[in-house]
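Chemist: What follows is a set of structures to go through.
Laboratory data are not the source of any read-out in this text; all were calculated from the coordinates shown. These numbers were taken from a predicted model, which means no experiment stands behind them. Cβ atoms are built from the backbone, for glycine too; each structure is taken alone.
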Structure P
Amino acid sequence: MKQNNIVKSFEEGAEVSGDILTGGKEKRDIKIGLLTVGYFEYWRMYPDLKDLVAKDLATVEARLKTLPGKVIRSGMVDTLDSADAAGRLFREQNVDVVLLVGGTYTPDFISLTALDYVRHVPLIIFSIQAHENIDRAGDYKSSLRNSGIIGIAQLTGTLRKLKRDFEIVVGSVEDARAYDKLIGLVRAIDAVRDLSESNIGVIGHVFRGMYDIELSKTFLKGTFGVNLIMIQSAHLLEVWNEVSDADVKKEQEQLLKRFVIKNVGKDDVFHAVKLAIAMRGLAERFHLDAMCFLDQHYIQKQVKTSARMGASLLMENSDICVNCEGDIGGLVMMMLMKRISKRSPLMAEWGEYDADENVCFMIGHGIGTPDLAASDADVTLARTPEEWGFDGAGLNYELIMKPGPVTVGHIMEAPSGYRMLVSAGESVTFPKLNFDELQAAVRFDMNVKTYLEKIFDYGVSHHCIVCPNDISRELVSAAKLLGIECFAIS
């Protein structure tokens with residue numbers, strides 16, 4: 001008698017797999033527990049003070065509507081009972097982070113009563129006052145309205161004694177800088193949270209001799225929470241064989257209408273798009289959140305192209321990050337960057353430097369999205385500049401990153417664990433070179449040769465990840481949350 005729905009390993013190509021979570025990882029918005037505190041003793045001393053503080057806290061809540069995710073509000077916490085109720089609410093709602101706002105001085109035991117219910121989640125503390133400057137005509141009631149700073153000083157001192165971590169932001173209720181910092185911190189926490197239980201599909205292995213990017217799967221799981229799924233090349237080729245010519249030609253024409261081409265033919269575009277569709281199908285089949293491939297030699301010969309365009313298209317049209325040569329540390333950095341910035345980063349390598357322009361010229365590894373350039377008109381479909389034995393020219397984007405702030409980084413293994421490079425810089429106007437490759441000219445706040453000496457002395461990977469936007473502060477926070485060393489340099 002034939003048995004249906006037999007559970008098998010994903011490696012056997014089973015429709016129902018016993019070793020991959022059905023449907024993939026649950027995706028949900030981050031939950032932020034907003035804990036707004038005051039002090040019941042003050043309300044009887046100055047009867048109208050509570051309304052003034054409530055007004056300040058309402059202003060804060062309105063400004064926090066720009067936070068990513070869902071905000072769970074405690075309401076005014078000014079007694080031990082209300083603190084206990086707030087803590088229970090946060091625990092029941094399974095919040096991912098607590099944002100404590102000090103409306104007035106509040107004794108630490110009241111705040112701690114709420115925080116103790118969710119002591120395992122990250123804590124952000126916002127010390128507020130009603131105005132940027134002291135009211136020269138103010139009275140003692142005015143000082144109590146702004147007394148949150150006293151309570152925050154007490155609470156942070158206590159938390160340090162208890163060896164409990166937190167992030168601190170200070171500003172007035174209308175301070176744009178403070179809210180920008182708060183949003184960045186929440187995005188960092190969300191990015192770290194999103195890493196946990198993410199599926200990274202690995203096709204192939206680390207390119208031989210690249211000891212700088214060799215990592216331990218066990219320590220990766222322990223530090224970042226990611227799952228590495230080792231996918232056989234045969235799985236990719238199986239999906240590739242199922243791709244129809246009609247589907248390829250449809251997407252091929254869209255690509256050819258969008259970009260100009262040089263030194264490639266229609267067959268090259270066809271082969272690259274067919275592999276791109278197969279990579280997308282593989283990601284869907286195994287519920288991948290990211291992918292790392294080594295296509296040199298074997299796969300390239302089979303499919304007559306490189307995986308570079310497939311990687312770029314997968315990143316452009318999904319939340320998935322992709323890189324190559326077994327660089328899982330770089331891939332984790334890409335995942336953090338994309339989650340924080342909502343932009344796809346560029347996978348590159350340290351290239352040349354230009355002394356006159358004081359820039360580091362970074363050369364892509366064929367993986368990046370067209371929005372890195374100023375416009376589609378500045379993007380060319382070019383050959384794969386490195387040929388590893390396949391027939392044809394391959395396919396690659398040629399572009400140079402548009403001017404603007406960037407963050408350069410990577411995650412590496414060190415004798416003491418993992419460490420993160422974070423470097424804020426600026427992508428500057430520079431000629432697009434005839435490299436058939438993605439490029440970026442980045443300037444830092446020091447002489448470029450001094451900069452390179454410093455990062456090489458620290459010990460970096462030969463790969464670097466370049467993210468459009470300055471998210472250096474958020475990445476430093478992410479490193480802190482992950483408990484890894486961070487080298488921040490500009």
Structure Q
Amino acid sequence: MAETSFDLIVIGGGPGGYVAAIRAAQLGLKTCVVERAHMGGICLNWGCIPTKALLRSSEIAHLVAHAGEFGVKAKLEGVDLKKVVERSRAVAGQLSKGVAGLMKKNKVTVIDGHARLDGTAGALRKVAVTGADGKSATALTAKNVILATGARARTLPGLEPDGKHIVTYKEAMVPESLPKSLLVIGSGAIGIEFASFYSTLGSAVTVVEVMDRVLPVEDADISAFAEKAFKKQGMTIMTSTSVKSLKVEKGKVSAEIEPKGGKAEKQAFDRVILAVGITGNVEDLGLEKTKVKVDRGHVVIDKWGATGEPGVWAIGDLAGPPWLAHKASHEGVVAVEKIANVAGVHPLDAGNIPGCTYCRPQVASVGLTEAKAKEKGHQVKVGKFPFIGNGKAIALGEAEGLIKTVFDAKTGQLLGAHMIGAEVTELIQGFALARTLETTEAELMATVFPHPTLSEMMHESVLDAYGRVIHI
């Protein structure tokens with residue numbers, strides 16, 4: 001008979017759950033993961049990874065269309081959308097199998113099905129699992145349970161998706177055709193990435209954002225730069241604007257769009273993508289009879305991931321923002337190490353979590369924006385360096401971009417770093433590491449950056465904050 005008693009049961013096999021399981025196995029805990037759909041979760045199967053594959057295809061299309069600027073004779077004859085989607089799905093499938101392999105390598109038991117808390121048995125937690133067939137059932141027990149069930153797209157009244165004309169990220173990832181006109185509601189990372197993908201491939205894209213700027217969680221200078229770049233590419237950007245209703249009429253979507261303080265007008269689109277946030281998958285987990293608290297669709301946890309119910313932990317999107325895969329993974333490690341009483345385990349510092357948006361141009365940041373730093377009472381020194389001043393960026397034909405750093409004027413502490421431009425999603429980790437090491441401007445200025453690289457702009461931005469910039 002299959003094993004049913006464990007040290008740890010992880011409910012959900014996404015980037016938080018499977019990483020937690022691997023770390024638990026490394027620490028000698030007998031571990032089980034229950035996953036109701038696909039190993040790797042939303043991120044790997046319907047989020048982070050397949051969207052990057054789609055964006056890579058659009059990036060190549062863009063490069064081919066501009067090949068003549070590099071002296072290369074090539075012409076973009078069109079895009080095979082079916083093959084673009086097939087490649088994206090294949091990439092996701094490959095990595096999902098890879099995660100399954102990691103489970104086997106680390107001797108983690110994997111059970112397909114839906115799990116829910118089912119009370120206690122002495123000092124043990126009971127977990128009931130309904131099989132993928134909806135009929136078979138398995139009863140499991142463990143000293144600890146980690147909830148890692150992730151989240152799903154949030155919807156708003158009057159803006160409900162129909163899966164065909166009005167869609168969420170999942171349907172937007174597998175289009176059967178390119179819409180001539182597309183409305184994207186929401187300009188966070190998800191919305192802007194899809195706007196960038198479809199716009200680059202030829203759709204007329206309109207982005208509506210209720211806040212006063214696109215990418216509203218980013219530094220204001222980066223948001224302004226991004227909006228200018230998106231408009232230059234042909235996107236229509238409408239900020240301080242809301243969509244009041246959506247109605248499908250004769251194969252088109254009629255959207256009632258209302259600018260703040262203005263009059264609502266109707267516009268027609270071939271397709272609408274809803275990107276208005278996410279909400280945690282808290283339903284049918286058996287939380288009702290526990291002390292686990294749910295606040296606005298997310299499970300409440302302490303700094304270690306512990307809930308109000310002894311032996312029950314929560315990590316990742318289920319536990320609230322920032323909704324990032326790498327945050328979920330790190331939370332999983334922290335929770336497991338706390339469970340295993342590992343010496344020296346530290347809680348996650350959300351201020352050191354980098355965020356990346358893979359639009360064109362890319363956006364990345366870590367730490368406080370200039371405005372937030374001032375709100376917190378810091379006297380700041382700010383440095384900026386444009387891509388146009390960097391030799392590697394010019395050689396790449398990627399001279400559009402900006403790197404901005406924010407320091408505490410008294411201590412030299414790096415409070416935040418904000419970037420927009422080619423490959424900044426790779427560069428940001430340098431500043432994330434600097435913040436983790438509590439690096440000041442002195443160490444950053446004394447660091448030798450290789451030439452010619454895009455990373456030199458990071459150095460120049462620091463120098464600029466202290467009146468020592470070289471190349472502008």
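Chemist: If helix-only ellipticity at 222 nm (-39500 (n - 2.57) for each DSSP H run of 4 or more, over all residues; to 500) is computed to be -11500, which of P, Q is the source?
Modeler: Working: P: -11500; Q: -9500.
Label of the source structure: P.
Chemist: One of P, Q was used to calculate FRET efficiency 1/(1 + (r/R0)^6) of positions 180 and 412 (r between Cβ atoms, R0 = 30 Å, to 0.05), giving 0.55; which?
Modeler: Values: P: 0.55; Q: 0.05.
Only structure P yields this read-out.
Chemist: Once distance in nm of label points 7 Å out along Cα→Cβ at positions 228 and 380 is calculated for every structure in P, Q, which label goes with the largest value? Don't skip to the end; give the middle numbers.
Modeler: Working: P: 3.8; Q: 1.8.
Ranking P, Q on distance in nm of label points 7 Å out along Cα→Cβ at positions 228 and 380, first place is P.
Chemist: To which of P, Q does the computed value 0.60 (FRET efficiency 1/(1 + (r/R0)^6) of positions 332 and 452 (r between Cβ atoms, R0 = 41 Å, to 0.05)) belong? Provide the component values of the computation, followed by the final result.
Modeler: Numbers: P: 0.95; Q: 0.60.
Here the read-out was taken from Q.
Chemist: Continuing with this model, one more query. Thinking only about Rg/Rh (Cα atoms, Kirkwood Rh), which of P, Q has the largest value? Don't skip to the answer; put the middle values down first.
Modeler: Details: P: 1.04; Q: 0.99.
By Rg/Rh (Cα atoms, Kirkwood Rh), the leading structure of P, Q is P.
Chemist: Can you rank P, Q by FRET efficiency 1/(1 + (r/R0)^6) of positions 212 and 436 (r between Cβ atoms, R0 = 30 Å, to 0.05) and just name the one with the largest value? Write out the running numbers ahead of the final one.
Modeler: Details: P: 0.75; Q: 0.40.
When FRET efficiency 1/(1 + (r/R0)^6) of positions 212 and 436 (r between Cβ atoms, R0 = 30 Å, to 0.05) is calculated for P, Q, structure P comes out on top.
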